[in-house]
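Below you'll find a set of structures to go through.
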Structure I
Amino acid sequence: MAEEIFLGDDFLRQLMSVGEVDLLVALPTYNNAGTVVQAIQAIEDSYQQNFVRDRVVILNVDGGSTDHTTEAILNMNGRKAGAHRGITSLRTVHRVTTQYGRTPSQGLALQTVLAAADLLRARSCAMVSPATTNLDPSWIANLLKPAYRQDFAFVAPLYARSKFQGLLARNLLYPMSRAVFGLRIREMYSDEWGFSGRLATNCLGQKLDEAVRARPEAWMAVTAICTGMKCCQSFLGPKAPPTSGPDIVEAIRQTVGNLFWCFHNFQDHWLDRTGTEGVPTFGSDHELMPEDPPASQDKSFELFRSGVKGMDTVLPSILTADTHAQIRQIAALEPEKFRFSSELWVRTLYEFAASYHRATIARDHILQSLVPLYRGQLYSFLLEHGQSSPEEIEADSEGLCLEFERQKPYLIERWKAKS
């Protein structure tokens, strides 16, 4: 067990009262009193609709809520905490709660869940977000069944999204992770995912680096891939846009930093791997829904242009001279003529990843330097596809994926270069 996880006596007593289970669904909470009851109800409805004969538990791991989130869970349906806490139907459905710290941490929350899953010998587990306002009972079943009944280790979600939703994943995270690790998993970074008890035990003893604590789900996926465990995708349905989230700087630090860390730490697996392959998919492969064109992105272009100028002494430490020169050249274009080509975008990202690997400058500075370049790529994408159909956007995305795959030898070349 990772050294920073300490299971308190009350938590251990609760787990002992549950005994061994087949299924575990975990809710990592932090000040979610307004939505957590709805999430718990969706989980219980799924258990009662789909797993009526199975041994199940709901685990709430809280990061120090001050809004009575835990009390809202324990007092559902008028039941007060006490001798019968956790009994929610004629069958035994336990609700276990614990506080893992005084500040929220997805990494520490997950490690607590892994420890509980290992102690309870859970066969299939799922992590879901209490902030997902349209969480549905079918989502829970779709995340649990592949690991429970078909021996999959990691279950990534698939969503129906509006065509301009999730562009960081579409234009960077998915095509880059697909090319490097060789599996076509669309959603490595998500608030919901499933995993087997075997994968939980495998991950339990690993200490999470700071770079992956904010988004540990991708680390679990990569661990499964690199240890030869089976991965799949399961369609859930429409994904409601988040009401809040990190700004683009923090989002890139969390997700791209996580991805680059996985490249660095799992390099023995992917450096000699070629090609990509699909993974089993349950339900629709994904869906894109029509959406009105986005508002003017002129500010994104100006932030790109000023960022390139302001980083004139930093980018040479990250990029090759030729790539840097091409970026400076497109930054001088008029906004309506601007184009950040797929070829240049892929080469830029591969050089950033190789510089992160070699730590040519402080890694956090490398990630921050990527932000204005991503703004430029985003502006270019929206300029080109503001009126595109979902089918046209998907075709463009597949082309970008193939460009990442075509240039993977260049990544390996830069990765092994001494400077």
Structure II
Amino acid sequence: MAKPSKRLSTEEIIALDEQYGAHNYHPLPVVIAKAEGVKVWDPEGREYFDCLSAYSAVNQGHRHPRILKAMTDQAKRCTLTSRAFHNDMMGRFLQRLCEYTGYEMALPMNTGAEAVETAMKMARRWGVEKKGIENGKQEIIVAEENFHGRTISIISYSTDPDARINYGPYTPGFKVVKYNSPEAIEAAITPNTCAVLLEPIQGEAGVFVPAEGYLRAVREICTRHNVLFIADEIQTGFCRTGRKFAVDHEGVRPDAMTLGKALGGGLFPVSAVVADHDVMSVFTPGSHGSTFGGNPLAAAVGMAALDVLDDEKLADNAHKLGEYFRREIAKVKCPKMVQVRGKGLLNAVVFEKGFEAWNVCLALRDAGVLAKQTHGNIIRFAPPLVITRAEMADALKRIKSVFKSIK
């Protein structure tokens, strides 16, 4: 097929997506053709603030030069070996990741959903081999309004009808309880419970921040009942909430964490599960794997991504500018706005029930700010953590102008 002979317009690109792509997304009608730092540009050269960061996958900013160099340097040497052989980068990456997270072992995968599937398999195997549960009877407790991915097993315990309708038969072995309720978890535990899997802050649910003490209570319950506490930090991790991980706000150490998104520095899919040896050791040769998991290109990118988070003190920046964002948005006189919530630079503006935020997102786009609604009436704002105060002030000015025009 001949290569395109001309640069396509926004309308032409969207038309191609609609004609040839499955309609499993409903994106804003904007095309990103170029990106750098906290800014993106469409094919016509219009500039926007990226206030979604690919759902926290771009914490370090678009095309960070240090991560980009690590990727290109490695691409010139070796990109893929599979796990049939060792490569000279994976071990160094896993050591760096374990030092960063404080866990003894890490298992590398590619996507967040793969990390969650890995954690569920690990928990079920641990339940049999370490806790003595009869195989086939293991139970994992999850929360309502969760989002952990899109695989058959994961959507089997989703409470979002769009995510699970007509995909049966659904995977058994999961109990869904109310989020932000330690009592609900306590009541759901049985001798067959092997794990509790939770997001420390529910992202897809509209940045729902649980009450202070919730995570500590979950940790205590899991310890007392000999149940693994698995924190899904795929969206909340790597400095997004103003700490390395969202569980750090309560000083909680889960038995395992699922990681992804920003671990790839906005350049490459990299995910992992981290846990201590007593838990991770249930995996044996042939019991789990991934052709691309731990590939040398991913390892090089992952190490650079972690170095940028540390060296540029992005957790501190997220904390300070997150407080600034929430404080300024809360000042806006908007009759439809009912709440501003979040931690660090993972924030949401909640409008009254029944309000359609899609049109607000379109108005924000026209003002040069890209954000996306969830649950109809909630808009998430999560810019790259490299954003400066001056850039945040500029973005806030545009957001406020749009909000003030809402009747």
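What follows draws every value from the coordinates through simple rules; no lab data is involved. Here the structure is a predicted model, which is why all the values come from computation and not from measurement. Cβ atoms are built from the backbone, for glycine too; each structure is taken alone.
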Exercise. Computing FRET efficiency 1/(1 + (r/R0)^6) of positions 7 and 311 (r between Cβ atoms, R0 = 35 Å, to 0.05) gives 0.40 for which of I, II?
Worked result: II
For this session: Using the calculated result -15000 for helix-only ellipticity at 222 nm (-39500 (n - 2.57) for each DSSP H run of 4 or more, over all residues; to 500), pick out the matching structure from I, II.
Result: I
Problem set entry | Which of I, II yields 23 [relative contact order in percent (Cα under 8 Å, 6 or more apart), calculated] | II
Exercise. For structures I, II, which has the highest computed value of distance in nm of label points 7 Å out along Cα→Cβ at positions 103 and 239?
Worked result: I
